[in-house]
1. One of P, Q was used to compute helix-only ellipticity at 222 nm (-39500 (n - 2.57) for each DSSP H run of 4 or more, over all residues; to 500), and the answer was -16000. Which one was it?
2. Quick one: Rg/Rh (Cα atoms, Kirkwood Rh) came out at 1.33 when computed from one of P, Q, so which one is it?
3. Out of P, Q, which one gives 0.80 for FRET efficiency 1/(1 + (r/R0)^6) of positions 90 and 146 (r between Cβ atoms, R0 = 30 Å, to 0.05) as computed from the coordinates?
4. Taking relative contact order in percent (Cα under 8 Å, 6 or more apart) as the quantity of interest, name the structure among P, Q where it is greatest.
Structure P
Amino acid sequence: MKQSVYLETSLISYLAARPSRDLIVAGHQQISHEWWDLRQDWDLSISALVIAEARSGDEEAAGRRLNLLEGLPMLHVSDDVIDLAERLVAGAALPEKAKEDALHIAVAAVHGIEYLLTWNCKHIANAGKRPLIEALCRASGYRPPVICTPEELLGERDVD
């Protein structure tokens with residue numbers, strides 16, 4: 001059985017972006033494309049929040065992002081998701097300004113998704129906040145997803 005992966009918008013943005021001249025960004029883009037080429041190895045899902053974020057900004061870039069998301073299963077942003085996201089912010093796992101990031105984590109946790117894939121290392125894949133995120137998810141009755149970057153998930157695949 002394939003493991004489940006929730007795709008946060010930053011991954012899609014890296015995939016759809018024009019090649020960057022910034023070496024770190026270019027590296028993230030390359031790793032994102034390597035992971036994307038192997039995406040059939042996982043059960044992928046997104047939420048309406050991912051679609052809304054992908055739609056924003058430059059119209060041409062938004063079109064590229066939306067094309068990548070086409071046909072992916074959508075997870076519902078339920079009252080339970082909203083409640084958990086609010087608990088993550090209230091518990092200081094994420095700042096008030098990162099409510100949408102808390103929603104991404106909550107969608108994955110409430111729906112029992114195994115991995116949350118992101119390049120957002122400021123608020124989501126933040127090693128300093130990860131223990132608190134996980135503790136708040138568990139205290140709310142949910143198993144937290146493994147929050148990771150595409151590079152980490154590619155490494156996980158190589159371990160098997």
Structure Q
Amino acid sequence: MTKIMRTLAMLITILGLMAIVLGGIFVGEGFAKNKMIFDRMKVEKVTLALDPNNPQASTTINNAADAQAAADLIATHRRAIAPTYQDLLGTSKFDPTNPKDLTYAQAMNLENYLYMAVMAFGLVQVVLGAGAFMLVTGLALLFTGLILMRLPLKTP
């Protein structure tokens with residue numbers, strides 16, 4: 001192995017170590033953010049009824065699918081009040097003393113909160129996937145670099 005090959009092996013090893021560190025950071029941040037989102041849902045008591053016949057048996061929303069289901073359900077209920085915000089208001093302005101207007105606005109807020117949770121949970125999954133890929137790639141590069149460095153040095 002020439003000096004150039006030895007240098008290349010060292011660079012591959014360093015690149016592998018960097019990928020492992022970055023992958024670890026991504027995975028750590030992914031788990032931390034997932035816990036933060038779940039904890040906020042728990043504090044705010046944002047739950048989803050598992051059985052429509054028994055709404056007391058509910059669970060805290062802890063993934064994108066549950067958040068999507070809850071947001072879609074709220075959207076269905078909100079549209080039963082009025083199909084659109086414009087239909088709700090007609091030619092008048094929002095009246096916070098009108099229970100119908102207030103209920104509609106509160107439903108929109110909760111629905112948007114849940115759709116943001118869907119996006120946040122999805123982004124967490126992307127970050128975890130990217131981190132896992134970096135870890136695997138980093139390990140492959142690290143082992144490749146170490147194997148290349150162990151090859152005997154040939155002198156011309």
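Read-outs: derived from the displayed coordinates by stated rules, not from any lab. All of these numbers come straight from a predicted model, not from anything done at the bench. Cβ atoms are built from the backbone, for glycine too; each structure is taken alone.
1. Values: P: -16000; Q: -27000.
So the calculation was done on P.
2. On the way: P: 0.95; Q: 1.33.
Label of the source structure: Q.
3. Working: P: 0.80; Q: 0.00.
Of the structures listed, the value fits P.
4. Working: P: 26; Q: 49.
The maximum falls on structure Q.
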